[in-house]
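Take a look at the structures below.
Coordinate-derived values only; no laboratory data. Bear in mind the structure is a predicted one, so any value in this text is a computation, not a measurement. Cβ atoms are built from the backbone, for glycine too; each structure is taken alone.
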Structure I
Amino acid sequence: MILIYSACFWVFAYGVVIWIALYYFNRLTPFTASTTPTTSVSILVAARNEEACIRQCIESLLEQNYPTELMEIIIIDDQSDDDTANIISYYANKGVRLISIEDDASMHGKKAAITKGVVQAQGKLIITTDADCTMNKNWVSTIVSFYETTGAVFVAGPVKFEKEKSFLGIFQSLDFLSLQGITAAGVGGGFYTMCNGANLAYEKEAFNSVNGFKGVDHIASGDDMLLMEKIKIAYPGKVHYCFSQNVIVETASAKSIQEFITQRIRWASKAPYYKSNLLKYTLLLVYLVNLSLLCLLIIGLFSWKYLMAWLILTLIKTLIEFPFMYRVADFFSKKNVLIWFLPVQPLHNTYTVIAGFFGLFSTYTWKGRRLK
C-alpha cells in the first residue's frame, strides 16, 4: 500500500507542475516580426558524419529570407569519416564556409566545434542549428526581429520532429512535444533554463563574456542548456523564448530504438550539472512519477489491486496532461499524434526510467565516440 500512496502523491505533485506549465504556455503571445532586421548573423552548424542530411540542411539555410550581406553560414566538420566535408565544400561558391577540427586536435565534439565557429564568426548574433534540421525561410529574419525587439542576449526557439513514418516516430513526437511545451512555458515564465541546440541564438559578446563552455567543456552533452544557464546568470532577464511558428525548426527523429534510447541517455547525462535546483527537483519528480507507475504495473502483473491502482493513476495522469499536450500539439501542428497519447503511457514510463538511470550511471556511444 505504501507504493500506491506514494504514487498518488507523486502524480498529484506532477499534476500541479503540469497545470502551472499550462498556465504559462497559455500566456505566451505569438511573435510577429514587424521590423526590418539590421543585425549581422553567423549561423553555425556542427556536423559529424552527416552525409545523409547535411545537403538538405544547407539548402534550407541558403533559402533564408535575409540580406546576404548580413548573414554567413559556417559548417564545422567534427572529424567526420564519411563524405560530409566534401558535400559542404560543394557549396563554397554559394558562401558556405567549411571549418574542420583537425584529427590531431586535443578537443573535439560539439562544444569544441561551436567554440571554433564562434571564434571565426563575423556576426554579432550567433544562431545555431543541427545538421539534420530544416527550417522556414523566415527563420533567421524572425529570430533577429525578436532579438532586436526584446533586447534579449539569448533566444531559445521551438523544435519539432519530422513527419512520423512509424510507431517509433509517433512515440518520439509525443515525448518531444511534452519537452518542448515545458521548455516554452518554463523559459517564457522565467523559471526554467531549457532549450535545444537545434534552435538557439545568442550574442557573440555574451558567449565570450561567460567564457563560452569553460567549466562545462568536459561534459559530453549540454552545449545548449548549460550555456543557457551561464548566460542567464550573467544577464538576468535577458534570456527569452521566441514563440513563433515561423521559427520552428524541424529535426530528424531517431531511426531505431537503440538510437532513440542512446539519444535520451545522452540528454539525461547532463542533468547532474544543472545549477537550477528547481529544474533538478522537477526532473526528479518526473522520474519518480514514472518509476512509481512502472513499479505498480510490474507488481500489478501478480496483484489485481496494484493493477487497478496503476490503471486509475495512469488515466488520471493522462487527463491532467492532455489539455497541456493539446495546446502544445496545436502550436506545432501535431494534433494527429494525440490519439496515441494514452496507449503509449506504459512505454513512456519504462523508457523514462531506463534513460534516466543509465544517463546518470553509464557511458554511451554517440556518432562513433564513447562518451560520458
Structure II
Amino acid sequence: MHGVKRLFAWMIPRFDKSRFNVSLISLRKKDLSADTLEEFGIDVSYMARHKFDPATFPALLKVLREKRADIVHLHGYGATTFGRMCAWRMGIPAILHEHANHGDTPWFQKIADRLLAPHTDLAIAVSESTGEFTTRARLMPAERTKVVYLGAPLDEFARERSEQEIAAARQAMGIAQGTIAIGTITRLMPSKGNQYLIEAAPKVLAKHPAVRFFMVGEGELQGELEAQARALQLGDKFVFSGFMRDVAAALSAFDIVVFPSLWEGTPLTVFETLAMGKPIVATDADGLLDVLTDRKDALIVPKADAGALADAISYLLERPHAAAGLGEQARKVGRRYDIAAFVRKMERLYELLHETSRSTGRAGILKSDLSFLTTERR
C-alpha cells in the first residue's frame, strides 16, 4: 500500500460508526493487489472508468445516489472534477483534498477547476506548499483553503518495542548484529531524490565501513537506481529491500532514517518516523519543512546535494548522543500528528458541512469556527 490508499486504510475504520457511514468509490478497476482496502472492512465500489471519460459523470452520480451520499470528500484530479460535478447536481457538500504540489496543472484542468470552485465548500491541503498550489494552480479561493496535516496511527508506530521485536525485525531484513542500518522507506520515483542517497553512500562508507544502507520500496526508477548502485560498486552495502508490508517493523530496524526528497506534499512516512522516535536526516523539500525543524527533531540539508546528505549522516554516526537527542525530540513532535485526531477533525467538519452547506449555498462553512482543523506546531 502506498500514499492515499494507506491513508484510507488508517482513516476509514476509525470513524465513529454510530454517526458516520463512510464508503469509498474508486474510479479505477477492482484492486487485485495483495493488500486491499476490503480486508479492513471498508466498503469499496470500483467504477473502472478513465479520469477523462465523460461517462464517468452519470456513472458516479448513480453510485452516489445509491449510497444516499450526504457529503463527498475527493482525492485526485478525476475524482475532484467528476465528484464536484455530482455534488453540484445533488446539492451536497464537496471537499477537495490536495496531497501534493505538482507545480502547475494542465489547461483543461484549470478550466474544470475554475468552473467548479464556486461549487466546492472547502479545500484541504496537506502542507503549506500544497496549500499554495491549491490556490494558485487549482484556483481555489484562499479563504476556502485550509492546511490540515495528516498523521500516523500512534497506537501502531509510537508504542515501545522490545529488544526481541527489534532484533526480529533486523534479522528479517538481513541486518547483521553490530551493523548500523541507514534506511529510507520510499517510492522509487523522481520526486523522492533517492539517487542522491545512493550517491552519498560511498562517502559515508569510507569513514564508517560497518554501515549498511537499506532502501525499502518499489517504483518506476528501480532498475535505474540499482544500476547506479552497481556502478558505484556498493554491492551488499546498499540493499534494495523491495516492498515491505510491515512498515513499522522496517522502521524499527533502522538506526537512522533518511528523506532525500526533491519535492513532497507531506509524506506519511515522516509522521511514522517521528512517532517511532528515530533520528532523521532530511532535505529542505517543501512539505518536510512543515513538520521538521533543523537540529531539533531532524538534521535538514539542501535538496539534491549528496555531499550534504553524507555529511549529516556521518555527523550522527559520530555523535550517538546527538542522534539520540534528535530521536527523543522526534517522538515528542510525532505525538502531535495522530491519524485518530485527524479523523476527529474530519468528523467535526462533516457535521458542520451537513448542518450549513445546503441551507446557505455553501457560504455557511466560512462563517464557522474552523480553528479545530489546525495543528499547533511548536
FRET efficiency 1/(1 + (r/R0)^6) of positions 7 and 135 (r between Cβ atoms, R0 = 35 Å, to 0.05) was computed and gave 0.30; which structure, I, II, did it come from?
I
Taking FRET efficiency 1/(1 + (r/R0)^6) of positions 295 and 319 (r between Cβ atoms, R0 = 25 Å, to 0.05) for each of I, II, which is largest?
II
To test your reading of the models, identify which of I, II gives 2.9 for distance in nm of label points 7 Å out along Cα→Cβ at positions 127 and 143 when calculated.
II
Matching task: 24 is the computed value of percent of Cα pairs over 37 Å apart. Pick the structure from I, II.
II
Taking distance in nm of label points 7 Å out along Cα→Cβ at positions 31 and 271 for each of I, II, the highest value is that of structure I
Taking distance in nm of label points 7 Å out along Cα→Cβ at positions 303 and 335 for each of I, II, the highest value is that of structure I
When you work out relative contact order in percent (Cα under 8 Å, 6 or more apart) for each of the structures I, II, which one comes out largest?
I
With helix-only ellipticity at 222 nm (-39500 (n - 2.57) for each DSSP H run of 4 or more, over all residues; to 500) coming out at -16500, pick the structure among I, II it was computed from.
I
For Rg/Rh (Cα atoms, Kirkwood Rh), for residues 87-174 alone, which of I, II scores largest?
II
For distance in nm of label points 7 Å out along Cα→Cβ at positions 239 and 263, structure among I, II ranking highest is II
